[in-house]
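Quick note: the coordinates plus some simple rules give every number you see, no bench work behind them. All figures in this text were calculated on a predicted structure; none of them were measured in a lab. Cβ atoms are built from the backbone, for glycine too; each structure is taken alone.
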Structure 1
Amino acid sequence: MNRRALLLAPLGIAAVGGVAFAVLLRRMGEGSFDPRGLPSMLIGRRLPAFTLPDFSDADIAAVGRPLLVNFFASWCVPCVEEAPVLADLRRAGVPIWGIAYKDQPEATDTFLARHGNPYVRLARDPGRVAIDWGVTGVPETYLVDARAVVRWHFAGPLSPEIVAHELQPLLRKYV
């Protein structure tokens, strides 16, 4: 009897895996699963306490209106792709605070001169603040409401589609 169970175990594992894969494909087809989406533990919570030379969590909290916090770097290729989208958001009146992640000041300045500077405020993080925010790579963007509560997080470059379908509805909700 034990021998039969051992022979059937791989079939059971394959069946469970097949069902999980079918559910994943169905959710992707419905649009209810984003394979690129990374959950953030900050959603629904106040900003983590931090202090950088150019601003802190208290400065963000004092703004009193929704804003975006965007982690980026000069060495980040997707950050170049995202630059025009951030510029469009700034032209639309969305305040964006930038945090240059593990970047040299001269490299950050060159990047912003070349691709535009959409940031109302800019700080540089050697890495510790990004860890506290749960940043897994750049670019990453967070929507912070007027009470300094994180309402949305996106890992990867923002696109016009993401802004239109995900970010804009939230901006209207939290204004």
Structure 2
Amino acid sequence: MKFEDSNKIFFTSDSHYFHSNILKYCNRPFENIDDMNHQLIRNWNNIINDDSIVFHIGDFAFGRPDSSFEVLKQLKGIKFLIIGNHDKRTVLRKSYTKEKFEWIKDDFEFHFNDYCFYLSHRPNIENKQNIINLHGHVHKTYNILERKNSNILLDVGVDAWNFKPVSLSRVIEFIETFG
């Protein structure tokens, strides 16, 4: 997979559609789960175009696959999924087809300019050097970037980015400023 425009590539994680307990666990500022789902969809579609590439790095939804499909139909862009711990509870691997996500993987590595990015749901730099690990799972709202030896870990979850996907160009800018 070759990427050319860093403004058309996006990352997000931990949307947790239909997961009512996430509201209290992460102190999310929504009235209820319907409000959260609606706002997350609106935020996504305000940023993403039909030709944008979006990597959802785990914990897309919590619940029945048919509900998740309804959300996916509403979301713009070309979507890829890195499996998260909550995704395994649903039957995503068996039921999400090409109409839903282009592919579903446990992790993914790609290069852009001089950077090597490694996508995994949980922070994971084991046996890696000189990579930028874009991850979710930790639901941080501050200190979202960590440096570990020659590696950088960056939380791209919705809790860290005002409940919106973040572009590759913004990720690079953030890393060059704070990393």
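Structural remarks
- Structures 1, 2 were shown, and distance in nm of label points 7 Å out along Cα→Cβ at positions 58 and 82 at 2.8 was computed from 1.
- Structures 1, 2 were shown, and mean count of other Cβ atoms within 10 Å over residues 42-49 at 16.2 was computed from 2.
- Given -7000 for helix-only ellipticity at 222 nm (-39500 (n - 2.57) for each DSSP H run of 4 or more, over all residues; to 500), calculated: source structure among 1, 2: 2
- Computed -0.28 for log10 I(q)/I(0) by the Debye sum over Cα atoms at q = 0.09 Å⁻¹ - originating structure among 1, 2: 2
- Source structure (of 1, 2) for relative contact order in percent (Cα under 8 Å, 6 or more apart), computed value 25: 2
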